[in-house]
Structure I
Amino acid sequence: MTATSTPLIQVAELQSALGATDPPALLDVRWQLGGPPGAEEYAAGHLPGAHYLDLDHDLAEAPGAAGRHPLPDPKRLGEALRRAGVSAGRSVVVYDAGPATSAARAWWLLRWAGHGDVRVLDGGLAAWRAAGLPESTEPPAAAEGDFEPAPGRLPTLDADGAAELARTGLLLDARAGERYRGEVEPVDPRAGHIPGAVSAPTTDNLTADGHFRPAAELAARFDALGVAGRAVGVYCGSGVTAAHELLALEVAGHPGAALYPGSWSEWSGQPQRPAATGAQPG
């Protein structure tokens, strides 16, 4: 499989790639906030040949002052990726249960760490199952890749940078609208949003069946949000669903937006940082 201009791969293309002489490294990164451990779901059935990576332990540091899912230590990330067969010259496909929230985090991390050929299975495991394709309950044979992370290949923001971008560019809040408005806050210290941020829930990137909307529809969505010609950053609760927004932006033809990894979980834990509530102006 060779790199393409899209960060997504469809089920039929992945099925074909997995049967080739040079199949991609396949990563199962199922995770959900407050849900059952992804490893249990992986053991119950996964795409044949997929290695499991744990978002909390492999794709993030421990929660703390920097938020609920700080960026992982590059050395530890590299060890986990190599154990899953990731090599610099081998393409990678990541998936989750759908709709690609945690898979997008893995996609973004690999790109941030310098891997240039990474795609997300559009629709995730749900789409694979809908196509009637086989699953396995057996872990794949041990693998050892050679990928060495070189972090910093994609832009990031710290809290001060996010505040500045909300004033001078466009800072998108990828959480559900009710969390943006401060009506509910299930996990973080305070409700609300970063002043000046614009609500852009990741659910609006998707069709009813959990696939990404076509590129033209996503482009129209982000144009309506004012992306064109502006510096763009994205945050969410802890830097996971924000990666989904960054993936959608790339599908729409707007690569290069920055991630605020600490996101609201970091911002809301700093009492000196203001919190806005209610709907955005206009």
Structure II
Amino acid sequence: MVRNLAMLVGAAFVVVLGWALFWTVQGQITDPAAPSIETSEWHKHPKELELESNGVFGKFDNRQLQRGFQVFKEVCSACHSLHHVSFRDLQKIGYSEAQVKAIANQWVIEQPSINPDTGEPATRKNVPSDHFPSPFANEIAARAANNNANPPDLSLMTKARHDGPAYVYSLLTGYEPQSAEMLKEFKDVKTPEGLHANPYFATMNIAMPPPLTSEGQVTYLDGTKPTVDQMAKDVSAFLVWTAEPNLTARHSYGWPVIIFLLIFVFLAWGAYQNVWRNVKH
């Protein structure tokens, strides 16, 4: 009795699933979903970006990371924060302790504090143990200064976005006017006032104006020619480091572990053959 009841319930379940699948497929055929700009040819896939950190043998190029930090400091830090990175972390990319102290002390945005004498809000100079401060006091202030858009923290940006560094690089170099053909097909994506057209952004329009606008916007200390393309590559590489500062160490540990596992598998197979060698099948 119980078995028959269970079979009946199972059959009913299959019938309901089949019925739902039938109407779903029929709905897709008779009333297909409207085309989306995100899946159209107008929404571009990130460009290829070759960095030293790419691949299983990837490692960081400290010179490039320092150039990327320059771009962040002189361009990006006006709107974006690095909440998960402290000033002293810069020693990992080749800055000396004295240089880090100077960078922290001279950083334009100071740390929020309290005046011990009056109890009133105040600020103080940054020290190496401090994290990079936000350029805005809070989200309301950030939105007020950016046409109601809240600039995201960049610490983990290359981890949070698909194709991470390639996405950042493409976004920075991808601003372009919208074509008449695209607007004819997708009228609702016409760039509204206060936004900027960028085919690498999900909605095709982004609140951030082009941050890298001309060659020489940043003067590199190592003499590298600061083209827009070069600055975009360098800051993308820097953001890979902020998201995963231990990438080089992780890669260096990975291969010994793989080799150990291969040797272990071989030894386990040899032990198996030795233990069962006299057992007839």
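All of the numbers you see were taken from the coordinates with simple rules; none came from a lab. It should be emphasised that the depicted structure is a prediction, and the values quoted were computed from it without experimental measurement. Cβ atoms are built from the backbone, for glycine too; each structure is taken alone.
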(message) Tell me which structure, out of I, II, gives -14000 once helix-only ellipticity at 222 nm (-39500 (n - 2.57) for each DSSP H run of 4 or more, over all residues; to 500) is calculated.
(response) II
(request) Using FRET efficiency 1/(1 + (r/R0)^6) of positions 173 and 253 (r between Cβ atoms, R0 = 35 Å, to 0.05) as the calculated read-out, with 0.55 as its value, let me know the right label among I, II. (result) II
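Given a value of 0.96 for Rg/Rh (Cα atoms, Kirkwood Rh), calculated from one of I, II, which structure does it belong to?
The correct label is I.
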(message) Quick check for you: by distance in nm of label points 7 Å out along Cα→Cβ at positions 5 and 261, which of I, II is greatest?
(response) II
(message) Comparing FRET efficiency 1/(1 + (r/R0)^6) of positions 141 and 237 (r between Cβ atoms, R0 = 41 Å, to 0.05) across I, II, which structure shows the greatest value?
(response) II
